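In what follows, structures are represented as structure tokens.
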Structure 1
Amino acid sequence: MRQLLLLRHAKSSWDDPQLSDHARPINMRGKHAASAMAAEIKRLGLTPELILVSSARRTLQTLAALDPWAMPPRIEPMDALYLAPKGDLLDALRHIPASTRCVLLVGHNPGLHELALMLAGAHAATTDKHVQRLAGGYPSGALSEFSVAVPWRELGETGARLTRFLVPSDLTEVAV
């Protein structure tokens, strides 16, 4: 069984109107939430072998907050993931080497949310609490975890099951 983790970048700053969208950093709230999510990822024993990350500053900073990893993963910053639609994200996942067991993709909405909804089968009526929460939105810093039963090249509307959906406010360190 393969594992796919989808992480939306932490809350970003809009303080400097001169910065391009690509150059926006995460803000203090985002740094705190990313640190709490990092602790939860470690507590859950989630250990990606490969990380695909958008080249945007806020996604790279979110990823930096997850360090250190018990087993250092291979990290691939990708310009093509910046604000990518779900089809482009899915295409990147379909090109993952077959031997890779766990992948983390750090990206942006709306593409990340749309990909997660498709993989979870959220278009169908469901009573699964994780799928229902996912259908309600994909806030900054949210993490979805999928079990993937098919080879990466066959990933699509079938073959994945949502096993967990966490948002920063679920975590004690962030909840207010």
Structure 2
Amino acid sequence: MSTRTRLEYSGPCLVFVTTTVKDWTPVFRDKALAEIVLDQFRSAILHYEASCIAYVLIMPSYLHVALGFKEYQIVRKFMQSLKILSSKRLRPMLPNVLRTHFEQNGKYGFWMPRYDELVISTEKQFRVKLDYIHNNPVRGNLVDAPEDWPYSSAGDWLSDRPGVIPIDKDFRYLIE
């Protein structure tokens, strides 16, 4: 997995993260593959003691999340773990044509080698990202309303209907 220079930041943080499947391949239209990533995401949250603040998971080829961490340096470990372990679990489940697509020159790579992150430092910035995350399936013409996407925290935020991942609405300590 390639790396890039990260922020010189330390301490607790709220981070908006996006990661994408290689070549934007829409593999998560297959519910079984989507569930593998969802399960690995849950495991990573528990293992790294992260707070899931908001999410839109399992878009056809990417995911967006807002996560809270006790220490900024954990973000890299969290994402590395999520991507490596989900890739290993997905590999044997992929149809041959997709497995071949992700294997080039003897190397298997399911996710794009990098991910994007933004440390959220204000309430206004959080609200913008929350809206962006939840409206992503609507902008992608996948659903009519944000809370209709089954892999989203929009229901938690907009209608108090729990989603597939428990969220932490008491995260203010991360941006104050």
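Data table
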read-out: Top of 1, 2 by FRET efficiency 1/(1 + (r/R0)^6) of positions 13 and 157 (r between Cβ atoms, R0 = 25 Å, to 0.05), largest first; value: 2
read-out: Origin of the derived value -8500 (helix-only ellipticity at 222 nm (-39500 (n - 2.57) for each DSSP H run of 4 or more, over all residues; to 500); candidates 1, 2); value: 1
read-out: Top of 1, 2 by percent of Cα pairs over 13 Å apart, for residues 93-132 alone, largest first; value: 2
read-out: Origin of the value 15.1, 45, where Rg and Dmax of the Cα atoms in Å was derived from one of 1, 2; value: 1
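Read-outs throughout are calculated quantities, based only on the coordinates presented, and are distinct from any laboratory measurement. Bear in mind the structure is a predicted one, so any value in this text is a computation, not a measurement. Cβ atoms are built from the backbone, for glycine too; each structure is taken alone.
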